[in-house]
Structure P
Amino acid sequence: MCGICGTAFSDPQKLADIRVLRRMCDSIAHRGPDDDGYYVSGHIGLGMRRLSIIDLAGGKQPIHNEDQTIQIVLNGEIYNCRELQTALESLDHAFYTRSDTEAIVHAYEAYGEACVEKLRGMFGFALWDSRKQSLLLAVDRIGIKPLYYTANEHGLVFGSEIRSLLASNLISDRELDLDAVAQYFTLGYIPAPATIFRAIRKLSPGCLLQWSPTRGAVIEQYWDVPNDRVEHGRSTKETRRQLREVLKDAIRSHLISDVPLGVFLSGGIDSSTVVALMSEICDEPIKTFSIGFAEHEYNELEYARLVARRFRTDHHELIVEPCRVDILPQIAKHFGEPFADASALPTYFVSKMARQHVKVALSGDGGDELFLGYTGFRGLELARYVQLLPTPIRKAIAVLLTLLPRTARSAWNYQIEIVEKRIADSLLPPDEAYRSKSTVTGLATVWPVLSRDLQERLSGRNPYVAIDECLTRYSSANGVHPLERFIYAGLKVSLPGDILVKTDRMSMANSLEVRVPLLDHVLAEFVATIPIKQRFPKWRLKGLLRDTMADTLPTEIINLPKHGFTIPLAAWFRGDLAIFASDVLLSAKARQHGCWNSVAVEDLLRQHVQGSRSVAQLVWGMLMFELWYQHVCD
């Protein structure tokens, strides 16, 4: 696991500068505190920071081929590197390390850019071929590892994080992408290929970028979530048997390491499945890491303990107290652009705890997307059937929603609002329902607290453009279950844009590598063959996965309702965090850059503290935007 960066100039007379590369690497030293390495030749420069996981002594990057005409820097892990090495050695390729990185070099020699199709793992890499004068950038199929770039007539600048590009001082255009701002205030994150900066892009999942001085940057998609492989003739019993085998194989493949590994254990079925199957593979007790909260309704430590006891793990726990305000600017800084998923906080703290014991941790990320674990999937199915009701009945239901009672208790009102939104969403046509369910705050909600100038600049923009493109692209598939389109959009948009960004930045902030075996592409391709009726039996969330693991996991885990990795934000924003939010959002700096309507912000914060409104998620999103803005733009 590493952080990588580099520069490539279109003018061969303009030389790469190692001082620039060092600045870029220094900005992401947290991603690789063990080592650094550089390649500079003429107009090409590559840099990396290394977190040593495989071939600790010999895996120093950049890695090259036999005659050093190919150079590579890699962020990630290639889990099938041993099999690749054996196959490539049979083709007379000579290896000088045990590093998984070198497997890519020789695979490129053998297969060209199609080498990415041979890789099983998570990766973002940059490979320079001096003979072809060509630079190849690539990210893994699901988008687990990040890669940002700026490409123009002057050349290419790239890195694992936005801050690395900014540290190069080669990005002269730092104008905000207003479409991305609209997406942030709607979804809580910015989907690829956009970033908050107009000049900086993200390389989308399953894509590669080829650059040369003459052609510039050309992007190609080499993998997509399959939508034409559903097998209807397989019995449910056989599906469960095969699924368990593929799950275990995926987890086994992710255990390649020369350093100790652990597991994030939330107590949910996804991480519990990883622990259960990993315990069948490993001889030594597994190290597991769990966090909880003092607020009982957010604390699931008892379920994590059940799993830890069942599989005799070396278990570690941490109670997260009301957030220390000094950590929030650091968290905003690590994302490099506004990011409003508040579960970044527990992810940061569980990563910090795990790093005290291991360098690598497995997590259960991806289970909700692959196995239909979100309650929204039920709502989307309901929306299909509600559309069959006569329009007057749907309108009557909508009117009844407005009559649900409110009280002086903010917690009750918040629950009523959740129920109202879920029912209101299900009254919409499915595509509109999906957009609404994907909305964290929404422009309509945030609009009153924005300055008039920002309102005008955001007016008329479509914050759902990434989602709409996915839904349109998938609609051409024939004979698939209607839910497949929304599963596809989740895997392509919210998973890599939100969940995986959160996990990567918060773990790497603590110099911890996190692997996600439930997003192994072999497993994902197998799950794509399973009909929705088997994956989602009778609208049971993760019904297939629960049934597959029913004879292994504790009954309490199998029957545990969906909870999510949530934190007590509403209570925190009525305590010390409320003072911090007010100090930041109403500061002189905030007033100076003019993003907010200060009077409306002050009123909003007061309403939340008094309990007349529960707008913690909105306040969090505003706070993260302002902290990011003050760090980067002031």
Structure Q
Amino acid sequence: MSIARCSNVLFAWAAAVLLLSACSKEVKETVSSQAHVPVIPLKDFFDNPKLGGAQISPDGEKLAFLAPEKGKLNVWVCAIKDGLDKAKPITQDDKRGITRFFWTRDSRYVIYMQDGGGDENFHLFRTDPTAEKIDSLDLTPFKGVRAGVLDLPQDRHGEMLVTLNKRNPKLFDVYLLQIATGKLTLLDKNPGDVDGWTTDTQGVVRGCSAQTPGGITEIRVRDSGVGPFRVLGRYTDEENGSLEAFGKDGSFVYGINAKGSNTTRLVRIDLKTGLETVMDQNPEVDVAGVLFSDLTHEILGISYNSDRLIYKAYDPQFAKDLAILQKVHDGDILFRSSDANEQKWIIAYNSPQDPGATYLYDRSTGKAEFLYRPRPWLKPEQLVGMKPVSFLSRDGLTLHGYLSLPKGGDGKNLPLVLVVHGGPWARDDWGYDPEAQFLANRGYAVLQVNFRGSTGYGKAFLHAGDREWGGKMLDDLVDAVNWAVDQGIADKKRLAIYGGSYGGYATLAALAFQPEVFRCGINYVGVSNLLTFMNTIPPYWDTFREVMYKRVGDPSKDAEFLRSRSPLFFADQIQAPLLIAQGFNDPRVNHAEAEQIVKALQDRNKEVEYLVKMDEGHGFANPENRMEFYQRMEAFLAKNMKANPPSKSP
């Protein structure tokens, strides 16, 4: 079972969600108006989970999962028949913790990925779950090189196809990797414009996508694993074309694009004629993902993300599975992994008030066995729901978002935190959000809005954000809080804005360009100067550079425009207090982005707090650093918003 997802996120940020803390002095000294709602400690939201991310081995006999070992997340393994309590750690990362891993096809090894200090130059490591002592081998021991996984061929258990920018930091080539020895063989050199490779059902490299002049994406294919590629289809940036998978017999491919339509649709493309046949489409939202069978190489189902995640079954048995799984839990279904026979599945549920409940589902019996909750200390009755909302922007666009309200009140005239997602070519989703829960528990209303430029709502909505950083994209955020004020939810005098990556930029832009709206702001790894940002993006983003210039602005042609949208040059207009947090090794948003704006504010005697971590990148991965950040956030908001958080539990 494999999932192909439709995504065009060039600059995505995910909030760190594994942390710890005690209440700040300001929070402790605030008298609660919601005495019956206990304060949930910060560590319950943001420290490492008890366990999570379980994956079943292909032979169906073992589980691998993440759990803390000496304060850092490591991979643990147990036999399913023995239970989770008998698990043992098989890795010993003591620096940042591990977040990405998977089984090899023969269940012999676990492969995991790790970078250095947040630099995002990921290495691939192999570890043996059966070894008496922990034995990890770095399969890609190259300094400054980023590794990616392309495929684990079904019938070649000892091999893996990987991508490396070893030859040229801007380009990823394809290599055959011998898992036992680490031997690498170059298979395909990147001609200079390829941004993604695709294998067929036999694990042969037969497709790729490339970025060509004018922002055109070319889908290229070939009839075997050698020789030149030919162009199968061309798509403008607006059409968002992608190659998802090869069909079973290799005579066609599945693709996703918005050619001739507003939303992306799933298509089947004949390799000889190039003829596209539309298979599925939702007129309101884009394709979110396609679930393929690794056994039959047929489509099991398609997902769409509207207010919530919805599935459409293409396979009769999968339709029965969905009907059963929807009765197990009321959260959104997430397909995590399966055994080689696709009879045993690991299923997790995304729910605001019951995060990550995970089950082992047996398709042959239709029974789902509960395995664990990642954070069993979080009680559903103490968490809050997440309500989908929508409203019109000032120029008539429909904006969708989510509202989380604190317990124990009437939901009126509340201090509100607008949480802005990163990307910006991404979106907020329904489900468990540790930041929303933490803030709601402290007495804040939390509003998350998918402003123009967000993905998932069609190409017109996405490209309505082109060249609108600090412009109409900002207007949407202001319209969102004005809506909350007009609804009686938010107190106009107690509005805060917070976000990471693009959300951090939006925070700075809001305080600089519309300083009368927000009482304070928090910028987490955000851009302050679009000119310097564009000149310091990672080299492996180079194939996307032209698309980024189209969507944001070209520093060589639009210098004055980008300057006019850069909060750094309007620091004198910022009146509200700011908290800024930054990882020094951030490869996406260079640490200078934070230091420039901090210095500009300090030179003008503006109120700014700065937290920088030398061992972090684009977001804080280390629990102690995450905890300090959220401690600072809690105290900062309590000081500047004068919210009434719930009282501490006895």
Structure R
Amino acid sequence: MNKLTMKSVDLTQVNIDKIAELFPNVITEARDETGKIKRAIDFDLLKQELSDVLVEGDKERYQLTWPGKREAILNANSPIDKTLRPIREDSVDWDNTQNLFIEGDNLEVLKLLQESYLNKIKLIYIDPPYNTGKDFIYKDNFKESVDEYLEESGQIDEVGNRLFQNTESNGRFHSDWLTMMYSRLKIARNLLREDGFIFISIDENEIDNLKKICNEVFGESNFISCITRATGTPTGGGNNAIVNELDYILVYAKSQANAHIEGLPMSEEDSKIYDMEDEYGKYLIRPLRRTGGEDRREDRPTMFYGIEAPDGSVVYPYGPTGYESRWICGQHKYHELVKENRIEWKKTEKDGEVIWQVYQKFYLENRRKQPSNLWDKIEGNKKATRDCKALFENVKVFDFPKPVELIKTIIQMVANEKNAIILDFFSGSSTTAHAVMQLNAEDGIQRKFIMVQATEPTDQESEAYKAGYKNICEIGKERIRRAAKKIKEETGAEIDYGFRVFRVDSSNMKDVYYTPDKLKQGDMFDLASNIKEDRTGEDLLIQVMLELGLELSLPMETKQLEGKTVHYVAGNSLIACFEDNVPESVIKQIAAEHPLRVVFCDSSFEDDSARINVEELFKMLSPGTEIQVL
């Protein structure tokens, strides 16, 4: 029983709990006045989370730290003046698809998706660089000029993403990798739903460090498991004596209290143990008496009670040697099982004495098996490489793709619902997109994917480059197209095989939009508009959607009203017109749609009086509309 504290609530601990929900990484351990270890707040880190400048601190504490950790926090929290631009020519079925492929540095992409996908992602799977000394990882100092970066590292992709090979001779070998991962994971956590999960593939090079930063970012209590996977591919990793044939998958929940591992579908082999059958179907039985572990009466007294057997006798949960054990459930649950026909009695006789034993029935229908943390039967990397190569007509376009079966297994564990969004922000050859489509075709569940990949160039000596694929994004997009065609031919399933392509670019707005105070009077005549001349209305629409928190998969439509182009998103969720001098008649037509939000440009109004008139029109015709201006 619980003991009353007989004192008021410890508000300090309540506040620590609230802070822990927002910033789990600032929770640490410290000794109180009596020397007892208790949870505490790392105020230096908390200050850093709430500050846009570096905060220094020298107090000893339990923590993982490295050169660059505070910069990683700054990188995660600092805003960027960038946008996503639609690339229709690379997309498939733009008007109908709900899948996304985004090209660009994934830290920038994650920042841009913050409003639109906050608390909306059901599953994140990533296969980041393993930091073997041969991987390219991302440089996050966005303020550094391109010339400075090229001088430093010599690595930059065709659209300005900064990459460098983190060799073991680098004095910041682990630090650079940790800095890169930490900032991305911090933002990724915000995108997860409260019942969401993240699965991260890694090998032994950084698994210890990765687990420590995940404990900070997601909270140690939200650690689910470390899955050990047999790759099926002996490598030269490890030392000279032991060949490495394993890698690992760290699994974290956004909130373990809300998240649920659904299990995996039963195979024919799994189903064989359901060896009994009645009018309700096949089933197996397990003793209702608790066996093994803490099965004593004193452990759970409410689970020790008498149950009436078919002959009217009363049965108690005594162990085989006569000690007082307990049932696996309380009396209320037991009576529910009886009503549901999930209790079965068996009678035996020993020395003329009738002995009754009670069992719980488990039916096969809709049963799923609990997954293990040892995955040694899923197809290995060799088959994944062969399958990818076959998809590209025997051209090896990508080294070490993950198996489709592996990603399908992960999805089946946690994302079996319509419109569940699966995000992969190290998408590589787009195995995750392939797996989502394959699984959707097999079980009919309409999941959606978001792939994010930097335009990392392919090696000029590689088969991919010689086949015309100049960067990893081109490989990923083509794989989705080819996989979609193959899946449709093999299954005939009518699912979403398309994807919208977006690319990170500089803002659609000129610098003056962000720093009008720096505009000199002599420059005003050169600035007829604060929008860049090479940007379209659709470019502007996407940036507006990102700021207003609208998903990029929503239906978009363009209409002409009296010669003016008007954009519609999800019906009347957003209506935008970026034209100059929009007449009052067009404004009235827009207001008649009763949009939730409407966006115009400054130049849409001839003068201040026209702007005031538009506000009055909406107050009269659509008072619930939120009006925004660029």
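Only the coordinates and a few stated rules stand behind these numbers; no lab work does. As the structure is a computational prediction, the values presented were derived from the model and not from experiment.
Descriptive notes on the structure:
- Each of P, Q, R could give semi-axes √(5λ) of the Cα gyration tensor in Å, for residues 66-337 alone, but the derived value 35, 29, 19 comes from P.
- helix-only ellipticity at 222 nm (-39500 (n - 2.57) for each DSSP H run of 4 or more, over all residues; to 500) derived as -12000 - corresponding label from P, Q, R: P
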